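Below you'll find a set of structures to go through.
What follows draws every value from the coordinates through simple rules; no lab data is involved. Owing to the predicted nature of the structure, the values given are computational and were not obtained by experimental measurement.
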Structure P
Amino acid sequence: MGYNYQPLLEDVIIPDITETYFLKDVNLLTSLFTDMPAAWRKGGPVISKTMRTAVTSNVSDYDRTDVNPESGDSTFVQAYWNKKYTHSAFEVHGIDINEAKNGGLTTITDLIKDAAAVEYAQFRQKLFANLYAMLKADIDSAATYSDAALSRSTYTTLASFEDSTDTAITLALLRTAKNTILLNENTMSDQYIHLMEQAVMNVFNPLAAALHTWNTEGVKGASYAAGHQIAGSWEGNDVVTIPGMTTGDTFLLRPQDVYVYNHRPFEIEQVESGKDSAKFVIRAGFNLFVDNPGLQGKQTSKD
């Protein structure tokens, strides 16, 4: 393997990549959504969650003939998500390292650091694409829920509000999503955020501004970490975007129901390259899943 750069990785390069890039990405997710509680973090290949899918209640009015009513009941099912792992690799050629020696260790460090940063950009793109795919799969009205393949027609509380009509975004469409969810699910409006893809946001911004319903400062934005765009607040709900979204998508989400779990810490490890180079592998494990999917909304194919 030639020279061992693992101490250099652990002392200099990994902390720099972590502080400069990775932690901003993690903070982006945990500032918008919810870090999975430690009590739920179990070993094994899956993340599991017991879901309440139905409630029966004998609530009623009563008079002087009152007798104790029977207790209600709940129906539970087990959802689970397979843990997702992401890896990538980069290398620095031995010729480049040799020719950098006159510059000392700093120049060699810069070579590896630059290669790590370039590859991390690709790693980040895949990571966010995975997380967004998980979010989109959990918020659905027809496809099964979680890797347990729970039927949303059997368990109707797992079906989200969905509008997949190919049409231009309007404020009326966004209000319809919110009003439908709030009316049917008895949740509070101020618990939600709009997660909006950039192209949709470009159309939405002037519509909201024209009606003077647009606050560019945001409502909860001050608590968010740097690294993502806070578009502002519209009618009491922050409007934000994250990397990896599909063109034309917008969501109405209750962040307390969207969980992020970094189950394998970010690492960079030097490995045998089999040739005249120093090769390194990047690894991390992330999952995102949605509790209470019936309280969320998804609108797709908007422009």
Structure Q
Amino acid sequence: MKLLLACEHHPITPARFMADAFEAMPDVDLRHIGTNRGDNTGFSNISHDGIEWHSQGEYQHFWSDWRPDLVLYLDTIYAYYHHSGYRTVPHYWYHIEGVMDNLMGDISRYFHAASYGPNWNKIPEKMTWLPPAYDPAIHTPSPIPWGEREYDVCLISRPHRKRLHTLDRLRAAGLSVHHDYGLTVADYVAAYHNARISLIEHEWGIVPMRTFETAATGNLLLSQWFADYDKLDIKGVAAYPDDIEQIGIVARELLERPEECKALVAQSMEWVKPHTYAARARTIIDWYKGK
């Protein structure tokens, strides 16, 4: 089948990982359009590792000799509009970043990373739950032994106020913390390879990509408890304390029991195995094919 992906083009978005998954499928002929952000413009701490990703055209780009069977929007406001050149083609939308609270145009099917939100009540017949994922070719197990890793805690993310406060509590407990933002794939994975704990938090309460990615890289998941964790039947998570002021003490006490930590890591690494971007991409293709 012919698939047109419409998205922002940036090296470390779910759209890039999904595009790689679609391109690896022998039954999918993929083309991709949208805005270019492949040079990481706008990030203050940039790691260039040759993985820039460029669009094949703007959002309304049209090929006279190629017609998609399906248009898939992925985390972009341009899902408000149908592609003018392919108006009669089914349009799907896969929303990963944030709680979807608007109906985006005349979409045939919505795939949403959270199993809740206003539109689940408005249009339940059009909704499919599809969480984020990881890429096993990229998010590989850490080669560094547990006791030899440089950092106790790692968080690669935007530095909003709640996260900064949490990181301060961890440092106050005497833990070594690595916090950064804007790292692309190789440096992102290397950062987590060199840490024992992955701090998992999301401002909108959605299970983030980091849950899957850092379970795969062999980190202990110190995480807030997301509503969808129960549905995911997640294993190996150390939950945030109810009082965030105590998070440093909780993390330090965990690290004082390394064998327990490694047992939890083994559980989450086994749990995450089926949650790949290839599996998510196959779900969308199978839905289109009526499987």
Work out which structure the value 1.08 belongs to, where Rg/Rh (Cα atoms, Kirkwood Rh) was derived from one of P, Q. P
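Computing volume of the Cα convex hull per residue in Å³, for residues 52-203 alone for each of P, Q, which one ends up highest?
P
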Comparing relative contact order in percent (Cα under 8 Å, 6 or more apart) across structures P, Q, which is largest? P
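Which of P, Q yields 60, 43, 30 for Cα extents along the principal axes in Å, for residues 108-267 alone, as computed? Don't skip to the end; give the middle numbers.
Values: P: 60, 43, 30; Q: 50, 37, 30.
This value belongs to structure P.
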